[in-house]
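Listed next: structures, encoded as structure tokens.
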Structure I
């Protein structure tokens, strides 16, 4: 291959991350095209140029920002996706409604059955809207200086869960689903979000399907991973907390003891697959 070569990442989020990272390093960077075939990759990970690999117990510790020349999505690839992989993408998709688009959230709730049936029109609307939101955010903040951090809703706790699960037992979207539930519970406990709105968000997240068992996940490992996350700034863990459906804030004023207790309750509640 030469500097004029182009690499095509045909697959899901891991394929896109690893291929994009390889392209960023080879001869100091060659072109990459992202062709995502999973829902999670189509609505999120293929857009924005984040590439990387996990190292030790830290998610995406080694990586680079390397923008694709093109993102080519075909929703028909989702028809053969295993149900668990498909639902994993739905958790990531609902995130966009929670952070900045209440209309998307309500449409998601109303068309949940169609989405679970993989109705082409419903899926296309969802993918297009999520891709448009992420494209807008990352075009204004490519390297996560400030605005782009809102996209990390659910990822602070989620990455800790993935690390505790050895990056194998939980799908990324499932970990984000748990992380968003933790975020709304923390926000409600801090009186930043009304209890009824927090309950509605959790209800819609759980309506996607049964989240996997968390039996065996160690709270200590989760908390250690959380404090080594890339979202730590000046020694403080920064959380994205929903204030209402469609609006979030980024804050470092979240007591770690509250996080610990929230995660502990989640683990206790989800020790058995529902």
Structure II
């Protein structure tokens, strides 16, 4: 069983990040919790300190700001052996219908900050010849999604980037995986402003967390960890459809008609 000692978790104020923080605390890991909502982080920190007996540090940081990784690395104050990049958000609507600031912020948070944080913390994991990085991608990464063009592309980047880093880090004993949940009951849909019209049964954050831990517990952690058999079958199926049919199907699934 993977036993972390001190874990950095971004997006820890809600959803998958919050639940992964709880799971790592149950395994005895001290925590550094990162998100914009300081009050939510402090409530979670108090809970985990009380219930799990771990040390919890709170860092209210906006990851959309430049140099998020180097800034976090300087604030953490000591080594971490596990990094969970769970911060991210999406939107719904055509590219010309969406505020450019929202699109830029999505790229900054979902892509640039994740790369910056991975680059900042990976060297010390390689030097220690151990530890893990979990980058939260999505089954949205397996096809273009009209109506969520930037979100889907950002998650495709996360998956591709993580697979490459998995190969680079593997000889040094560092576990790296892209966690790909499907439709999950989180605050994501509050931000997006609508529910999906399809896409299979909705998962819980606990199911997604379990998939992440199973991947970390394996002797050889896979570069991609897909949460759930239905989602795994869906991801495999995207390789079989012609590209135009895949794009059309994705639009139908989320109910985007243009």
Structure III
């Protein structure tokens, strides 16, 4: 059994200014996406470095706005109606991946329309750039000691200091997600996208594997206390939101390889 390391969620104190680890993790994700995007653009003459900077800017807005609104709508609407100013306290956590995904989808459609690129041409390009940011975000959750897992007696179980964790040894589910949704998903998508793929294929792979990894990790992750397990007292909100992702991803892969006769976009 391990103890969760006590880490100040504020990384840097500059007088009244506080820079939180959670925000730094987001910054790492955006910088990594930009750097990887520039590398991908070097092998794809239809993209250039200036477009990558704009693409990441649009994506960052989609992540932050969509992620925050998604968490409010999907997970804790009543609490934010009671205290609306808490909506602005992003550094305290409270971001939904599924909401962020919807935000990024909207942002990519808007950006593609602006530069004359098709929606899936944009999403196929950006999908491999996303997982590093997802993994960094989960590291931020771990530093904050939030979103811990269910009780377990496994040797690597961890006791979190948050009183709501009840002093029980729990799965460090944030690290499971950082590994699967971050590193493993990145490797899968980066290798898959190195070769020419039909339009929609890379986007489909992202949806399938993220949805699958999130669905599996949710069995170890503690469901939100105010929601609990929802469907059949077995599935969490995260799993319910991930199932359509898997199905849509499979549909896109089927369309890409069976019906899509257009030239590859990668």
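Thinking of I, II, III, which structure, once FRET efficiency 1/(1 + (r/R0)^6) of positions 55 and 239 (r between Cβ atoms, R0 = 30 Å, to 0.05) is computed, gives back 0.80? Before the final figure, lay out the partial values.
Numbers: I: 0.80; II: 0.10; III: 0.50.
The read-out was computed on structure I.
Tell me which structure, out of I, II, III, gives 49, 37, 32 once Cα extents along the principal axes in Å is calculated. Provide the component values of the computation, followed by the final result.
Details: I: 54, 43, 35; II: 49, 37, 32; III: 56, 48, 37.
Computing Cα extents along the principal axes in Å on every structure in I, II, III gives 49, 37, 32 only for II.
Can you say which of I, II, III returns 3.7 when distance in nm of label points 7 Å out along Cα→Cβ at positions 135 and 167 is computed?
Details: I: 3.0; II: 1.3; III: 3.7.
Of the options listed, only III reproduces it.
A short reminder: the numbers here are calculations on the coordinates, not readings from a lab. Only a predicted model underlies this, so the values are computations on that prediction, with no experimental measurement involved. Cβ atoms are built from the backbone, for glycine too; each structure is taken alone.
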